[in-house]
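Given below, in the form of structure tokens, are the structures.
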Structure I
Amino acid sequence: MKDRVFRDLKVPFEEYLKGMQKTEKEVLDSFKPQAENRTKSFLVLRNIQESEKILASPQEIEEETNKMLRHYKNEKMAGKDLDLERAKLYTEERIKEEKVFKLLESFAR
């Protein structure tokens, strides 16, 4: 967190704390409710994926990964800036999440 504050805000972490008029513990504690909600949401989505056997096909993963790669000027840049395996894993999870949301939307109709 300290590095991120410095990188994003260009101020030392101690100066950030002074400006916020909080201690490091208070700042960390303020993130707890959001972190708990995100974790619960992740676990619920993962449970639905597993119970409904929601998968992303290799073709879907390949197509979506290729869409992502098109944002790079050339494949060499993509290979240098992007870990292809991690991109595929990320893409697979996004596809499965999208399918879960579509399933949930179908129940709301």
Structure II
Amino acid sequence: MSNTTNSEITVLIQITAEDIAAGVPGDCGKCPIALAVRRAFKYTDPEDSIAVGTEELEFDPYHMAVFGLTVTLPDAAVDFIRKFDYPEEYLPGPFEFTLTVPKEYMK
């Protein structure tokens, strides 16, 4: 984890073999990326909402009626989602990427 500005933080997201095994294809809150983001951002309350779309990630850690932040996912994550949700020959393996978000989204 490293700071990029005084108000933002860059967080390393590591999708592990365990995340892949526990992930649920097509479930925006239980896919491997959502599980890894929860761990990286220390979201332990089940009400802390993380939703992974096909190209973006939405955060709602403060239980608002609408998501608090939408972040565009990097190409590697988008490719992973496609392969995980619609596997052709094999499931994708572990990988990592970084997200830069406002500090208040880190618990």
Structure III
Amino acid sequence: MLTNEQIDTWTCKLRSGEYKQGRNGLKKGDRFCCLGVLADILYPGQWYPGFTTWTLDTLSIEGCEFKHYLPDSTISEAIQIKLGELNDTEEKDFCEIADWIEKNLRK
């Protein structure tokens, strides 16, 4: 699970404006969902692009491929589902999501 230091780095990056927000996948081109930002922090340089501009980029971790969610060892499935809802369904911006993360995930 994530440490408070990793959570702080993640929320800082979400608020920084460095990442463009996307929806419905970890990463598509230059756009990231909130979980894609975390993946970019924890697994830098492990992305490979989709076959066309319409397909999602893929995160490759130790031979496993991820497009929508991260391994449970990174962050629980339940939390990932909630963050996906905030990002994709409720269309919260990264700052609002960072606030939720700090309130609910910091130990």
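Here, each number is a calculation from the coordinates, and none is a lab measurement. Being a predicted model, the structure only gives us computed values, none of them experimental. Cβ atoms are built from the backbone, for glycine too; each structure is taken alone.
Out of I, II, III, choose the structure whose coordinates give helix-only ellipticity at 222 nm (-39500 (n - 2.57) for each DSSP H run of 4 or more, over all residues; to 500) equal to -11500 when calculated. Only one of I, II, III returns -11500 for helix-only ellipticity at 222 nm (-39500 (n - 2.57) for each DSSP H run of 4 or more, over all residues; to 500), namely III. Identify the structure, out of I, II, III, from whose coordinates distance in nm of label points 7 Å out along Cα→Cβ at positions 11 and 43 was calculated to give 2.5. Derived from the structure labelled III. Upon calculation of mean projected area of the Cα convex hull in nm², for residues 35-82 alone from the atomic coordinates, which of the structures I, II, III produces 3.6? The read-out comes from structure III.
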